[in-house]
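Have a look at these structures, which come just after this line.
Since every read-out is calculated from the coordinates, none of them should be taken as a lab result. Small disclaimer: the values here were computed from a predicted structure and weren't measured. Cβ atoms are built from the backbone, for glycine too; each structure is taken alone.
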Structure I
Amino acid sequence: MLLVFDVGNTNMVLGIYENNELTKYWRINTDKEKTSDEYGILINNLFQYDKIDMDKIEDVIISSVVPNVMHSLENFCLKYCKKQPLIVGPGIKTGLNIKYDNPKQVGADRIVNAVAGIEKYGYPLILVDFGTATTFCAISEKGEYLGGTIAPGIKISSEALFQRASKLPRVELIKPGMTIGKNTVSAMQAGIIYGYVGLVDKIIDMMKKELNSEDIKVVATGGLSTLIASETDSIDCVDKFLTLEGLKVIYEKNKE
């Protein structure tokens, strides 16, 4: 069994691959304060609930954009899985030709998504990951990682509105069905959801023009991808497990 970790600023997603198939996955809070033993207890409880034997973990691969959590996760892997984890970063084989000014600045999650996207959908390609930040990544017709856009995530935008405006409440992120809200909550939901849809459509439209092609597949992933993709005109499909699949692909490239 292969254990994969996608560590984001808000959540981390764990997955188990058996015979190239994702058989189990879990989403837990990313906590920089947790020790390796606390992660061990938490993850072991998840495994026990789904009747998974931790001793059967053959390898571990981690993609993280949160450096402060890595010490605890690495120690968890060594102590509880008895494995040295493979960590996505400089020096790891990805097969990706990165055209960024400084390739080391590209987040591990964006690299993993690009590897999975190219493997599954070919190129050219635009990838949108709805996480703590929303990232847009452009893959050229030659399969090169060109770069992209980073925008505040929809949850960050919503929280900022609540925190900075004294009389506005915290609202649930659901579609209100109309833009002319009849109360403060529905008005905020309309502004947050449909305003964000406009942001997504505009960035993708500009990316397609810069790539000089309208016939480009656009794939969305991340926790809130379904909510936004259902309202946009520009996203072709949602792939919830794109990052986990990218981790498996990168593991396969490096396992020897």
Structure II
Amino acid sequence: MEPRLSHHVADSVATVVIGHTARRNAMTPAMWRALPPLLDSLAGDPRVGVLVLTGEGGTFCAGADISAMGDSADEARELAVLAEDALAAFPKPTLAAVRGHCVGGGAQLAVACDLRFAEEGALFGVTPAKLGLVYPASTTRRLVSLVGPATAKWLLFSGELISTERALRTGLVDEVLPEGELDKRVDEFTRILLSRSRLTQAAAKEFVNGQDDREAFWAETERGSGDIAEGVAAFMERRAPRFEWRV
């Protein structure tokens, strides 16, 4: 089967699937190029409230497909950064559902998501030192903001793979699930996210990502959204809120 990115939208959740099983879902240049426009389309889809990124079969993504890179490591790195930045900038909550290998470019994509849930037995690694590549500055900063400088250096200097236990301990993943429980937990948690205020989520995502120059915009949006009134009413009436504001 040809390498591809597939997606579907169901019950307000967009699921993007990395498909290249012959090479543990390694990303080809064409797949890197395809991701930003796909994300743009999903960001503008009013049906979508949450995005889940996962891999086909038993693995997430083993990185960039080295065999398809050709002679230009610079071009491959630029394509990966553009795709990663597009994922990080997606305006709605994103969650990486990880099985198997999450290595190199796969780890870049997972780190660019807001949250990472992993199945026991998954392996994580940041491996440019094995190829003599310089990890991009923006990508390095994103990794450091997630796991801290000491763990980032350990991963980058060594290129060694770590287990889900260590990934959880260092903050690289948020939850580790027993085999067979990942899909159920992802479905459960996306239901939780969809039940919350998208206004709160959108503003919080910008602030956490360091975009603190739009506080006045979000304060004004909050006043006109009706979300506070609905949240308070739902609390007083002991019912689930029905938030209507959309990104």
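Thinking only about distance in nm of label points 7 Å out along Cα→Cβ at positions 67 and 195, which of I, II has the largest value?
Working: I: 3.3; II: 4.6.
Structure II gives the largest value of distance in nm of label points 7 Å out along Cα→Cβ at positions 67 and 195 among I, II.
Let me ask you something else. To test your reading of the models, identify which of I, II gives 2.7 for distance in nm of label points 7 Å out along Cα→Cβ at positions 139 and 227 when calculated.
This figure was derived from I.
Hey, helix-only ellipticity at 222 nm (-39500 (n - 2.57) for each DSSP H run of 4 or more, over all residues; to 500) derived from one of I, II reads -11500; which structure? Spell out each step's value before the answer.
Working: I: -11500; II: -14000.
The read-out was computed on structure I.
Further, regarding this structure: Given 3.3 as the derived value for distance in nm of label points 7 Å out along Cα→Cβ at positions 3 and 123, which of the supplied structures I, II does it correspond to?
On the way: I: 3.3; II: 2.0.
Here the read-out was taken from I.
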